[in-house]
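Trainee: In what follows, structures are represented as structure tokens.
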Structure 1
Amino acid sequence: MAPRTTRTEKLDIRLTPEAKRVLAAAAQAERRSLTDFVLKSALGRAEEALADRRVFLLNPEQWETFIAALDAPPRDMPHLRNLLNEPSIFSGNSPS
């Protein structure tokens, strides 16, 4: 089990009663405290927002491999091509 980290910082937010009700209902649905639900949700969204802004270092050989992968033509994926050409179940059109 991962070691627990003591929470020493506080974040205050102002929100509408409706927003608090929705958050509390979602927290209850996941059987979590409101604080835990909001913290985990906010941290997850923060990670998403930062994902493409992260710095990563590559040695020259890794860099060349990375650039070659970016420059390579796309692979043919027949199953994906077929899937994307089928009518969507949301379009209201049934498959022929």
Structure 2
Amino acid sequence: KECCEELGLHHERIPVKTPNKNAHVESFHRILEDECFKINEFQSYAEAYEIVNNFIDFYNKRRLHSSLKYMAPYEFHQLCSEGKLSNIEVKV
């Protein structure tokens, strides 16, 4: 709580057993499980940290996402920030 306050973040909690309220997070966790945890056997915390960190870098910078017009999130964000994407609908 204190860290969120220091960083100016609002930590929103959802009701128990309502995965539809955070589908994007549930989807990421499934992908992390399937594409990282299930295919690696970690020998140490340091190794796990490195592998997971590398996966998250891959996920954000190189893995293509169908929901982002088959671009990586980093590329999609860059193009949006530069106003180079049109007809983008943000669903909240």
Structure 3
Amino acid sequence: MNVSYMAHVSGKVQGVYFRASSQQVAIDHGLSGYARNLTDGDVEVLMCGNQHDVDKMLAWLAQGPEHAEVTGVKSKQVPWQEHHFFAIS
């Protein structure tokens, strides 16, 4: 069953290749959606795909790439959104 989740990731998550790394992890897990910087310094990530792969992505978001310092991840399931790829904006 396909699901969509929205996550807000806080900490040192801008300027550390968080969005590009998120894109690669999402592609590796067959997810679509996007990652974008927010004006408050957080990163917003929309993940669309099967629950198992979204769960793996959520676990990765809690760690992030090598130079990130994630202090929190808030996520919630949102209505299904059809995306054909994982974008960075």
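Trainee: Which structure, out of 1, 2, 3, was Rg and Dmax of the Cα atoms in Å, for residues 32-71 alone derived from, given a value of 11.8, 37?
Mentor: It was calculated from structure 2.
Trainee: Who wins on distance in nm of label points 7 Å out along Cα→Cβ at positions 16 and 64 among 1, 2, 3, i.e. which is largest?
Mentor: 1
Trainee: For the read-out helix-only ellipticity at 222 nm (-39500 (n - 2.57) for each DSSP H run of 4 or more, over all residues; to 500), a value of -7500 was computed from one structure; give its label from 1, 2, 3.
Mentor: 3
Trainee: Name the one structure among 1, 2, 3 that P(r) over Cα pairs in 10 Å bins from 0, in percent of 20, 58, 21, 1 was derived from.
Mentor: Here the read-out was taken from 3.
Values in this text are rule-based calculations from the coordinates and carry no lab data. Just so it is clear, the structure is predicted and the values come from calculations on it, not from any experiment. Cβ atoms are built from the backbone, for glycine too; each structure is taken alone.
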